[in-house]
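Structures for review follow.
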Structure P
Amino acid sequence: MNKHKVLLGGIAVLLAGPAVAADIVIGVPNWPSVKATANILKVVIEDNLGYEVELQNGSNPIIFEAMDSNSMHVHPEVWLPNQQNLTDKFVEEKGTVRISKNSVNAFQGMCVNKAAAQKHDITSINDLTRQDVADLIDGDGDGKGELWIGAPGWASTNVEQIRAKSYGYEQTMELTQSDETLAYADLNSAVKAGDTWIGFCYGPHYIFALHDLVRLDEPEHDPAKWSVSQPTDDPDWLENSEAAVAWPSIEIRMAYAASLEEEFPTVARMLSNIPFTTDQLSDMTYALAVEDQDAEKYARTWTAENENIVLDWLSQ
């Protein structure tokens, strides 16, 4: 594949020739931090390794399928075990995708704004089965509370449906799915009005810097009580799954097409070693989602201000 430029002795040398498709295609799912990390990778690869990089939006299954077929090459943030079925298939079974050795610790669960938690004694996930709690977030008067469980297309959204069924609060709650910007706009409105907001939460995330949220208590994770399938695995995934315990420990890892190891080994080596931190991802989500910074401009500023970190990535 032609390269648009190579770096020789730190000097960019343009190669003549017809325009070609991008050397590296990075998949971009629909949450704030991954837009930042994808743009940072684009800037680092283009400016330091000399390859042309394209960003393409896509869901987790689409990106993994595309890495398998070599039409995409990078997934910047794979949440595990959310995408465990995809990593099992493409990393373990087919061997067409690699997963980085470094990870960022994360968490997932259900949250309530603290003022409402204290006022209405909402402390446990089992409180979601209480009718008086459902009434607090029943906006349409149908007797069920509107409980946000995540965005369409997130693997975690499917798991939250399983958890609602397993704990029993699907009987008291209408499980809603929407883009998280809409859900957190509802949170902002509820807090300002002194009302109750309950919904899915995860971190690292900017929302905890904006609002005082309380995670609902749950039984500790027990693998024996966690039997979760995804729609891609089982057409009867919801009926055949159970998960009446807390989420397991969450890790965020980077994935890339195995083909990069032969076609672009310097890129593959860098991707396998990048260690983003929890604080970095939190800062990124805040910059893009709260401060409304442009993702590409933010990435260029971030790489310039963190030159030593970038050089460390490239030297490993």
Structure Q
Amino acid sequence: MATQRNELVTIFGGPGFVGRHAVRALAKRGYRIRAASRRPDLAGYLQPMGDVGQIQPVQANLRFPDSARVAAEGAHIVINSVGILAGSGAQTFSAVHVDGARVAARAAREAGAKRFIHISAIGASASSPAHYAQTKAAGERAVLEEFPGAVILRPSIVFGPEDEFFNRFASMARVSPVLPLIGGGRTRFQPVYVGDVAAAIANVADGGGTPGAIYELGGPDVLSFRELLERTLDYAGRKRGFISMPFWLAKLQALLTWPLPNSLRPLTVDQVRLLQSNNVVSAEAAKDGRTLEALGVVEPQSIASVVPGYLERFKPKGQYSHYRG
């Protein structure tokens, strides 16, 4: 049983991929938690992560500022982990990453919160060709305008049991004889474990980090896109070939699959644009000490220590192949 604290945390996007792990990490430290989302009725699975009554799903939609204001009322700490990888309907990049971030930060300020933590992404830049990265950068600016002492966390690709990278390509390997090496597979990434991102969030909630600073979070492995796909195939027990695909062809393919639901599309045009730039901790962040280690996570988990466990279900003999022989 966690030692109960008086501090209340509101986390927008609490039921999401990063959010649910942050909820678990904060609950273990005894915080009282409001997990805010558009559909709190679907977030009941969060409650067993803490003691009875410690975690409360509440309704909030960052497109409606009044709901965010109510969700943040009385909170000592507010966290925004809301983000999307592809737009759909009213959930556009601008609406979620920019306007939504501003609404969350403003709600935190008006509630008198001591700390505001915003989850952005490595590669956030106004000069990026990807709308995702442009809006992430604009969201950071909006957050600091509303809450100048906010701590911003920029993770690289986040991996974990519910991720949309390793799971997506392992699923693709089930049915496709080849996997695409977009841009030749040379783009470099520094994937970070979702549990380590959650630990960094909890450490900032405890008072870590410098107000107004932007931290870049990367794991211990820096790998090319090709190397990540090779590991995916190895952990999923699949033998597949690769086909090198220039960026222009990948964009054309993405355009042709545009009518499909996002869950069925291999990649969107904007995601192909993201692959044109490396996604690693910058030299400036490392030099300035704005990294995962600076936030108290000194031994981050490697891909090899986590990913094989949840990709086993993609093996030809299924989840229990390790003892089926």
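Below are the figures for this structure:
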quantity	calculated
Source structure (of P, Q) for semi-axes √(5λ) of the Cα gyration tensor in Å, for residues 183-222 alone, computed value 21, 12, 8	P
For 0.25 (FRET efficiency 1/(1 + (r/R0)^6) of positions 39 and 247 (r between Cβ atoms, R0 = 30 Å, to 0.05), calculated) the corresponding structure among P, Q	Q
Per mean count of other Cβ atoms within 10 Å over residues 55-62, the highest-valued of structures P, Q	Q
Of the structures P, Q, the one that 1.09 was derived from, the read-out being Cα Rg over 2.2 N^0.38 Å	P
Of the structures P, Q, the one that 25 was derived from, the read-out being relative contact order in percent (Cα under 8 Å, 6 or more apart)	P
Structure (P, Q) behind the derived value 0.95 of FRET efficiency 1/(1 + (r/R0)^6) of positions 95 and 279 (r between Cβ atoms, R0 = 41 Å, to 0.05)	Q
Parent structure of the calculated result 0.55, given that FRET efficiency 1/(1 + (r/R0)^6) of positions 71 and 167 (r between Cβ atoms, R0 = 41 Å, to 0.05) is the read-out and P, Q the choices	P
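Since every read-out is calculated from the coordinates, none of them should be taken as a lab result. None of these values were measured; they are calculated from a predicted model. Cβ atoms are built from the backbone, for glycine too; each structure is taken alone.
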